[in-house]
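Bear in mind these aren't lab numbers, they're just calculated from the coordinates by the rules spelled out. For clarity, every value in this text was computed on a predicted model and none was experimentally measured. Cβ atoms are built from the backbone, for glycine too; each structure is taken alone.
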Structure P
Amino acid sequence: MLVRMPLHLPGHRGLIGMAILVFARVVTRQPWSASATAATSALIVAAPIISARPSAAALYLVSALVLDAACLLFATWRERVWFLALAAGLAHGAKAVALWLMGDRIAAGFGVQLASHIGFGLSGGFIAAQLWAMTQRSRAH
């Protein structure tokens, strides 16, 4: 793994994962770009995991589909930092719901799992959106 974050909290990988998906979404400006990025990542990075647990590929796509759908449904806000952060948080929260529906539960309970996923997704989305917004401002000057 390129970045090691042994946080041992549910959803902590969403900090990097959602940052990548948000950045892919805003840089390309193409519909479903986050989903295409997630599908590619699932095939390349998770191939060994997918063979052991086929549902792992679907989990990569859940967050991306929710993020893309939010950006398509709320097109007037899709380039706003606050919206991208919120959409990323909710998208990563959708992954927590999918995990829970598949029976992947933690001892602390679903509320902790959901809140942790939303928090990490929101943070990753905010970081990527803010970095992107800064590059846009520097181009304008």
Structure Q
Amino acid sequence: MSSRKITATLSDLTPYGLSVLRIVTGLLFVEHGMQKLLDFPASGHGAVPLFSFIGFAGSLELVGGFLILIGLLTRPAAFILAGEMAVAYWTVHAAKSFFPVVNSGDAAILFCFLFLYFVVAGGGAWSVDAVLMSDFEPHRPAAHA
């Protein structure tokens, strides 16, 4: 198989790869919200009060993560969650150290940029957004000669 055929085949799979990335990201984010609000899986810290700064973050993570997971309102949800992760990084992690690997902020940075990507790319082929869009067509990169 030539490299052009491989590239064309992989390009055809892009909307599905985007969906898999979105689903996994949503599942991980829902888990963060559940841990804050329900202490599941158990963190050793217990659940936080709902009407607190961390409780608000947990609510965004649980509800927003679920929206990302199913691909409903993907772009606006991702925009809000990217902002949440930027705030989390600069208010919680950055003060501990300049280096993300030291201040444990690497996950916040990755989530922030994943969500920014979803703002631009949308939810992919396997999303509620795609089902609701009657004229959905997977993104096809322009062919290069």
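Side notes on the structure shown:
- Top of P, Q by relative contact order in percent (Cα under 8 Å, 6 or more apart), largest first: P
- If distance in nm of label points 7 Å out along Cα→Cβ at positions 7 and 127 is computed and equals 0.8, the structure in P, Q: P
- FRET efficiency 1/(1 + (r/R0)^6) of positions 79 and 111 (r between Cβ atoms, R0 = 25 Å, to 0.05) derived as 0.20 - corresponding label from P, Q: P
- Each of P, Q could give log10 I(q)/I(0) by the Debye sum over Cα atoms at q = 0.13, 0.15 Å⁻¹, but the derived value -0.53, -0.70 comes from P.
- Among candidates P, Q, the computation of distance in nm of label points 7 Å out along Cα→Cβ at positions 63 and 95 that gave 2.6 used structure Q.
- With helix-only ellipticity at 222 nm (-39500 (n - 2.57) for each DSSP H run of 4 or more, over all residues; to 500) derived as -25000, matching label from P, Q: P
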